[in-house]
Structure 1
Amino acid sequence: MNSVNPKRTPIQATEFTPSSASKSAKTIGPWQSAVIIAGLFATLTLGYLFTSKSVQLSLNPTPSSLSITGGIALNLGEVYLLREGEYGLLAQAPLHQDLNTTFNVGSEKNQRLNFTFSPLPGFLQLNLEPSYAAVKIDGVDIANPEQPIELSAGEHTIEVTDARYLKHVQSINITGKKQTQNLSISLQPGWADISVSSNPAGAQIFVDDQNTRKTTPAKVEALAGERGIRLQKPGYKSQSQRVFAQAGQPQSLEPFQLIQADAQVILTSTPTGAAAIVNGDFLGQTPIQIDLKSNTQQSIGLVRAGHARANKTLRMAKGEIRNLHMELKRLKGTVTIQTQPKTTNVSVNGRLIGQGDQSIELSLEAQTITLALAGYAGFETVINPKAGITQSLKVKLLTLEEARLAALKPIRVSTQGHRLRLFKADSVNLGASRRQPGRRANETMRTATFKRLFYISENEVTNKQFRAFASGHDSGSYQETNLNDSDQPVSMVSWHDAAAYCNWLSKEDGLKPFYQMEFSKVVGQNPNATGYRLPAEAEWAWSARKLRPEQRADGSQLTFAWGNALPPPDRFENYADRSAANLVGRTIFAYNDNYSGAAPVGSYKANHNQLFDMGGNVAEWTHDFYEIPKQDDVEDYLGPEKGEYHVIKGASWMQGTITELRLSFRDYGIEGRQDVGFRIARYAE
């Protein structure tokens, strides 16, 4: 039997220390990381090499620099390794325009793409004879043909003309590359030299009744075509002959045999150019030499616009030559001018005659009356005075601001038939008092003022109008209630779709687009543009709520579209009424507007600003990003610069609660809804 050792050592507890995780986990050393990275790089490189195409870019001339964007471009001498897709190419060559273009790499293994630089423009120096000839290049008038003319490289057509010369047309190839080319052009005469003689000599020569200031014998120039040659000499009868002149081909006419006149009067007048009528026959204009029958009473009359007729009766002896000068009395009419302000400067045909009210006598010809005063828009008109009749002109000058506003059309109509009304808004109180029943927390009270004039459309955009932009659009239906008729307001349109429609309509009407868009999304705006846009929330509120002074018996602005208290009058606008009870949950008790869904636009009476459906039918997108605003007052406010959603204003055919019916109600969204559409607006200037 063994005995127990009373002195053995007892078992002691020790503190537990867990093993280090780092010791149990496998670690990756630097060399292993390098191997992995190298393997991945090799895999990617091989993948790129196997999927790339060999593309040879041939550029004429050889570029001094070249870069490719849009993807990896591996240069292997004369070729590039590129994967399929679109790339950008920017290259430069001396004396050529930069080549900035795109190209596509197809599926072929080996491809060759050719590009040609366009030379920089060159200059053409013309030397003309005559130097004053008119020049057109490619149909465009050249103002200073004596100066070097900058032209693009390539062929151009030059046309040189002058009334007395034959037209010259030719083509020229401009080398470009800033080189100057010289071209001399001498126009060929467009007349013929006509040799004229007479017996006796010394007769004055007229060509087409124009005095050549030459006497026979002489050579005169006659422009190509059929011309009249007339000779006259005191004491002899005038003689005429028709000739056909051919440019550059001289002619000699048979000598004119002058016959002594029976009697002759050389008639002049003040002013000249009066029509000479002898015994009822028109013979020409003064000054003129007239052959008359001797010893016979002759009746001579002179007529000129704005003058009283002058008459003379005479009898001449045989062989008599008489100089007769006749004065024509200028006729006048009276014009009275009344101006506001009285300090307005009055000018007639550019000559200042005084200030304020005037009574003046003016000759019977077109008179230009100009009224001007610093700080006011000028006024100008043309008056034709009448003898014995007093004409009146009353003008109130507009200040520059008044003239600016007067120049704006009160109504504009777009190419799609939108009627837009011009408004010069003052201010409107946005939001609602916290004590107002139905108020929501996002209806912060603040004042919006306006300096810029704006247009806003009378009606909401219809399905027909929107489908001119997006032909396949369908507003759909709601529980078998149709929303897609042509005259119903468009719905199921996102905010971006509505903005895109505005830009499209701007281009149709030749206006600068308001929205900046990329891939059908709005990415910015141009507040200085007058193109179409969605109404700002403040503009919408002013147009719907603010009353004119004569309408403010119960406040300056409306709570509801019809007034300041419920319920709405029957058939006032399209809301959720009893006919829509089977479609929507909340309706206006006992209210009837005759439409269960959206009504044709303009079906109800217009509001105080002649705008339709501002409170109902469909709710409407506005321009503004949605926010819960501060109480700060705003001016010409277009909303926050950034945001996700946009403000929706107005009730719809699906809404009928006190909250929604109030004009201060603010909803928000971004995607299309069956009861949300839009109307258009734009700045006036």
Structure 2
Amino acid sequence: MRKYSLYSSFLMAILFAGCGVNSVKHQSDFPEPPHPQKISKDLTIHGSTRTDPYYWLNERENPAVLDFLKAENRYLDTVMANTKGAQELIFNELVGRVKQDDESVPYLDNGFYYYTRFEKGKEYPIYCRKKGSLTSAEEILVNVNDMAKGFSYFSVGGLEVSPDNNILAYSIDSVSRRKYEIRFKNLSTGSDLADRIPETTGNVAWANDNNTVFYTRKNTVTLRSEKIFSHTIATDPLSDPLVFFESDETFSANVSRTKSGEYLLISSTSTLASEYRYLKADNPKGKFEIFQPRERNHEYSVDHFGGFFFVRTNWESPNFKLMKTPVLSTSRSNWVDVIQHRDDVLLEGFELFNSYLVVQERIKGLTQLRVMNVADGKEHYIDFGEETYTASISVNKVFDTDWLRFSYSSLTTPGSTFDYNLITREKKLLKQQEVLGGFDPANYESKRLYADARDGVKVPVSLVYRKGLALNGKNPCLLYAYGSYGYSTNPGFSADRLSLLDRGFVFAIAHIRGGQEMGRQWYENGKLLKKKNTFTDFIDAGDYLVKLRYTSPDQLCAMGGSAGGLLMGAIVNMRPDLFKAVIAHVPFVDVVTTMLDTSIPLTTSEYDEWGNPNEKEYYDYMLSYSPYDQVKKQNYPAMLVTTGLYDSQVQYFEPAKWVARLRELKTDDNILLLKVNMEAGHGGASGRFQRFRETSLVYAFLFNQVGVKSN
């Protein structure tokens, strides 16, 4: 839920070998880029007609379409040919920071310690467990490296072990279309069972009979998660009974299990509403009961402990509050406050323990963990000691414990896992991401700024750079944002980013409206008929960084992906002069046409995010910012656009059409490239090292545009 100058071959050889600055900046230095044939389609609605000259590119199986996409990749290879050495240098740099034989911190669940590890040189994880003690013998649940052989893309998800610890349910996707096949493994024998369930979300919830699982099937066309089935082990999945069908096309369904293991939950969720059904996990043949009927603008989620359900809800509480209700009386009239609503605090989540309640909150854009003693009501916040950071509740499967597992990171602190004693407040660092290659956090500095938006709002901006930065306006800067769905972009650590910082880049995150960093209203003011606030916030953040002389328009770059790619498309139409180069990953740029096509995944479920263009007010507003529709005859920054042929979130033809229209209309000579992953989807490559290939391409592109040496 979107070129270089023609030097002599001798000089080119020197540049290539040295991995220095290769002037890949002008399109005229190369053969003509691909220009797809125009086969127009008239799209008529609300009494007006729009003509889409590249509509035909949505024909995925059309050989001409595939030829065009391959031609785009060949053109990119031609343009970026003299950066191959630089890309290889950057790739080796990125790989060189990774501890290859690594493993996660084990967590305890039902008598076993579960963890994930990687082996040196291997692309994929190995999922493991140990019984009773960390010194016990290792049991490998799934070695994804073995399963991925022969596949260009491979992903394993949804690992769930039966309550008696004997059967593993897991799922695989070998296409990157996010359609998973569920499989089962007998952990006593190590053999896979014959049961195979295709076209699912990949997740299951076990009943307590250790023989029944509940799962979600997707619509084969729209990929909407709409049907919940139950499956009995060793029976034909084609005979699985339908438990629930979500008929409302704006909702998606899922099934899960409470932390207590006593209840199964079916959730139906849309952008603005949710509805839960519950069933005792001891009674898999029983009927799911509605917890609280759906109402527009009421979102809630449920967990269980003791004799109560605990409910995070925005009922009369825009920033959410926590309530509880007896398990036998779930209607809202029985709910009572546990944590009341606060106008300045967003309640993001909670964790239940026997004697404590831990709440994850967001205050002034930063996550906080609040510890509450259930018996005496005393409470405190965990102190993190940095100006800008991110913290979150981690995996906590056990109720009867005084220890909280949480994760922590900042722009200068690698990802860390802590255990925190809820009584003594002792903090134990269990693991911090090991960054090889001489990384020293003391070499870097992070800041939190507040940019002035044009309507008077203060937009938080998180920055990180190498110490000693001169505020002279000459620093290259990469400004990133997302700004949709209420998703908050947290200021966390990235080892990949060091390749930018060590070459003088400032990295900045603009926490723009459309996210939820500053509370629920921050989100409400960046969607639907207020969506343009997202774009102007980003532009104003860029102007602010220029004003403070962190950078300048000839050194400022921008990056965003998916809905953040929509952001990139909007800002280059609105303020192309502010940015030197733009990276748009899998960008959602053909907003109106996509939202009018109900056969496309995510369309109907996102009417409350973007608006329903079948209503003229929303159609007109969406059309006024839709990047594809608003391309005009003007200069644009240098741009690198990425997509995946099998992308189910933003279909490949959106960025392909956008690039074609940009090439047709733009008046500048700046490079415009489209990178099509012909073997993957929205998330790109599946291997942990494969993804560095695209990162090294992006960095080499940026370095060339701003004149930074790769070596």
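Structures 1, 2 were compared on distance in nm of label points 7 Å out along Cα→Cβ at positions 267 and 283, and the highest value belongs to 2.
A value of 13.6 was computed for mean count of other Cβ atoms within 10 Å over residues 67-74; which of 1, 2 is the source structure? Going through each structure in turn, the value belongs to 1.
Structures 1, 2 were compared on Rg/Rh (Cα atoms, Kirkwood Rh), and the highest value belongs to 1. Thinking of 1, 2, which structure, once helix-only ellipticity at 222 nm (-39500 (n - 2.57) for each DSSP H run of 4 or more, over all residues; to 500) is computed, gives back -5500? It traces back to 2.
Read the figures in this text as sums done on the coordinates, not as results from a lab. This one's a predicted model, so the numbers in the text were calculated from it and none came from an experiment. Cβ atoms are built from the backbone, for glycine too; each structure is taken alone.
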